[in-house]
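Multiple structures are listed underneath, in structure tokens.
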Structure 1
Amino acid sequence: MQVNALDHVNIICADLDASAAFYAALLGLERRDGPPPSRPDQIQWMHDRQGRPILHLNSVDCPRAYDRAAVAGGETGAIHHVALNCSEPDVVLARLKDMGRDCQHNRIDSIGLTQVFTLDPNGVLLELNFWDGQ
């Protein structure tokens, strides 16, 4: 047995539409309704250009297969951030500026990495990684 890849990240959203719009506008992810019997006002999936689900967005009132307390915009417990491998850092920085979103960027020359940190509308810290040569 081996882990092949991270499948997706689930985020509980106080405003599902605003969160889906944020990820579509910033990262160019495609918004799709969840599979039946889920309701579009409770579940949205955000897919990359290859059609892979990256983010699973749920409204606060969405039924969950494994139910536990989750507070939109609250602390994320032991999870500090979600890191995504991205391309075109200049495009992302321009989009963040146009959206009026705060961000911090960091350069690690020793490994050829530029990082952009920003918060999503739910307080989830995103680490957007841009590797040289990608």
Structure 2
Amino acid sequence: MTSSALTFVVVGHDDHPIYEIDLAARGDSAVRDDRAQYLHQFVLHAALDAVEEQQWRSTSMHLSVVDRFNKLQVSAFITAAGLKLLLLHDGKSDDSVRQFFRDVYEIFLRVMLNPFFNPTLHVTSPQFDLKVRTIARSHFR
């Protein structure tokens, strides 16, 4: 992965984020740019309206690029349960984004099948975090 914009978020019902992670490669313990992080969150939140418009026009779970802001693009994936997986990136190939969503969806299903999982609370599993980072590394090198 290069040091580019790459933020992933799972949005639950009522449009609240239940999982967020910044997947952009960072140097050794580099200080995060808080302004960029807030901008990424704002762009992802603003894209939710575009996702909801396009989800009813498509029969596919993968909606491709749903919104753009400057050089940033937001790709979306809608689960069967109505959760939204959003990826903010700066022009990754659609095939790698599609495969990333499928792989993350597969491991997210395992989290959802846990009888103690509550879809209104944040996902805090370190193992899930590690798997998402590994999948991102394999698809966005």
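So here's what we get for this one:
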quantity	calculated
Structures 1, 2, by Cα Rg over 2.2 N^0.38 Å: label with the highest value	1
Entry that produces -5500 once helix-only ellipticity at 222 nm (-39500 (n - 2.57) for each DSSP H run of 4 or more, over all residues; to 500) is calculated, selected from 1, 2	1
Structure with the greatest value (metric distance in nm of label points 7 Å out along Cα→Cβ at positions 7 and 119, set 1, 2)	1
Relative contact order in percent (Cα under 8 Å, 6 or more apart) derived as 27 - corresponding label from 1, 2	2
Per distance in nm of label points 7 Å out along Cα→Cβ at positions 23 and 55, the highest-valued of structures 1, 2	2
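Read the figures in this text as sums done on the coordinates, not as results from a lab. Just so it is clear, the structure is predicted and the values come from calculations on it, not from any experiment. Cβ atoms are built from the backbone, for glycine too; each structure is taken alone.
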